[in-house]
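Before anything else, here is the set of structures, which you'll find just below.
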Structure 1
Amino acid sequence: MTVTHRPSPVFTRGRGSWLWDGEGRRYLDLVQGWAVNTLGHAAPPVVEALARQAAELMHVGPGFHNAPAIALASRLTGLCGLDRCFFTNSGAEANEGAIKLARKFGQLHRGGAYEIITFADSFHGRTLATMSASGKPGFDTLFAPQVPGFPKARLNDLASIEVLVSSRTVAVMLEPIQGEAGVVEARPDFLQAVRRLCDDHGLLLILDEVQTGVGRTGQWWGHEASGIRPDIMTLGKGLGGGAPIGALLAREGVCCFAPGDQGGTFNGNALVCAAALAVIDAVAGAGFLAEVRARGAQWRDGLDRLGRRLGSGPVRGRGLLLALDLPRTDAAARAAEALRERGGTGVLVNAVRPHRLRLMPALNISQEETALGIEAITEAVMVAAGGG
């Protein structure tokens, strides 16, 4: 089915930061499956983990334990300080589970409270409930009627949350960095204030770390920079390094699902959990996150120089989730096409907004690959923005 406009190249293989199409043309991939391929394409640790696990055990169903799921849950809870983990097949399913968990908590502990305050321009997935929770323009009418119970506040505006809190409120849900909105950060002081507000009113704080988790910002979790801890956290995208997996984590006092409340046939299967364990091991390796921060600084330095030439302001984001504003409203798509079609080596970027390019490279992208990307983007953007 036609659900998006895809360019003509058909990709047939990848390795690290590189993709090749069926014609043998090479592309520097700065999108990586929309922040999914944490270690790049065909990452040896992930390939080896999948092959090894596939030869032993792939799936026994959610009604039984398997060793990789137990090990992965232990690693994740140890890394984030939360107590329990429920595995899903995607970030959207993890967010759907977080919504269910919060509503069940409201039934049991807050007199039936069910509303979850979310934010304008947010993105939490494409199920009916997560689309309703999202503040992406148009999502409120696309598959109407929407699921009720998601009043919208404004990011970095505490007063806009306070006026929505009522006896119906059970939680506040937000992304530390709104990725689909164009890489818009929640300020650390704002996240700290939201944490205090939730504590003062007995509300749950749900952090959607689907795009920002597992090292993407140069720290394990996007909220670490604010020094807070959520009650519920969701993961997806980069957790499996290309294998489809998400996770819902929560502190013990929030874990109120009863047997039969939540499930999923493929959830927590041994194959994808083994892949995610390989990703976690790599990100936990000596110097890995420091290198992510170094490459992020290299990208920021190069793109800030470009931004100054364009007069468009500094780069948005942290670590290796970055966005560059362009001065013309139609420039991003033109620049992305020019980069993809450029002579010699193509470059893949995401025109996340008409005037904004988003970059989500592999977390192990090299210094040389970063320099190549900066050079290519500078050339293409100057042309697309009318700067010659």
Structure 2
Amino acid sequence: MRKILFSHVRRVVVKIGSGVVSNQNGLDVPRIASLSQDVCALLERGYEIVLVSSGAVAAGKGDLGIVGRPPSIPLKQAAAAIGQSRLMRAYKEGFVVRERKVAQVLLTRDDLANRRRYLNARNTLMTLLEYGITPIINENDTVVVDEIRFGDNDNLSAMVTNLAEANLLVILSDVDGLFDSDPTRNPGARLIPEVERITPEIEAMAGTAGTALGTGGMVTKIKAAKRAALYGVGTVVLNGRTPGALTRLFDGEDLGTYFLPGNNRMAAKKHWIAFTKKPRGKLFVDDGAKRAVLDGGKSLLPSGINGVEGGFDRGDAVRLCDQNGVEFAKGVINYALPELLRIMGKKTGEIEKILGYKYGDEVIHRDNLVLKK
């Protein structure tokens, strides 16, 4: 069945968690070598692979005398600075055995939130793939701060799936997949082989715990699968510690948990607005404007706006809220805060008279607006 489901797949994002490529002593180099061989085997079958790999912090924290997860951002940055080159060296040595090449790509959320930098990053990935070089992506932990963190590489992998226009997301973890209860506490816990739709019940099965080395857990993997599904891409979560799991998956074995893609694929740009671009403020709109957006498929005009919160420039993302403060949409705004304060509540025909210019009749055009699910 999996072989049929994957028959359309040509480009795959493979996320490798810290718990797969590292242990309490640092990098698990033999396992990285083994995973590299699996990826090379898929490349030889004609697949294009983009790796999102954790492990830099785990590789470097020993030099700082850190046991477990670094307790602060500066320590995490220092550990990543030490460990990232070791991580890349391990992959390079794993790939060179099969005469394959890899490239390091370090990203922050700001790189993907800015549309121009987002497109530049995509062009880089496409060029590397065109030349047969495997990109290995990680969060740029050496410069990251709380405001620009992806939060975990599961989240990053979902964004990269959209960025790379991939057909499948595979998350390699240190667990076999999603279980109906905690397998560490319940020996009778059942592995769920397939999830058609991510419901609140499915999310509740994930629990909350991560690991000492990683920042995520099953919760973040389900969120990543949910985001990928909206882009029309399925996600497989499977145990990366299982020998040959990756190649066996593409041989058709029913390994791990497969989260099916959504039926209504969200356009790449709208997916970027919904999940990658960080909102900078809020607009409060009247009931008529809310109905026009939700039920009428209309753009947001200045006449329907009667309140703002936060600071934003033209091109930033903002949340759309009703009079009760309930968010119902998100979009990219055409006017900066000082401009909007002058035109909100006014008719579109008055914009140019008030400002002396106008970027358009719409404060947020329908093409740059995403409804909250």
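Every number here is computed from the coordinates shown, using simple stated rules; none is lab data. All values derive from a computational prediction rather than experimental measurement. Cβ atoms are built from the backbone, for glycine too; each structure is taken alone.
List of remarks:
- Source structure (of 1, 2) for log10 I(q)/I(0) by the Debye sum over Cα atoms at q = 0.16, 0.19, 0.20 Å⁻¹, for residues 190-341 alone, computed value -0.97, -1.15, -1.22: 2
- Each of 1, 2 could give FRET efficiency 1/(1 + (r/R0)^6) of positions 14 and 350 (r between Cβ atoms, R0 = 41 Å, to 0.05), but the derived value 0.15 comes from 2.
- Structure responsible for 5.5, with distance in nm of label points 7 Å out along Cα→Cβ at positions 182 and 302 calculated and labels 1, 2 on offer: 2
- Structure from which 23 was derived, relative contact order in percent (Cα under 8 Å, 6 or more apart), options 1, 2: 1
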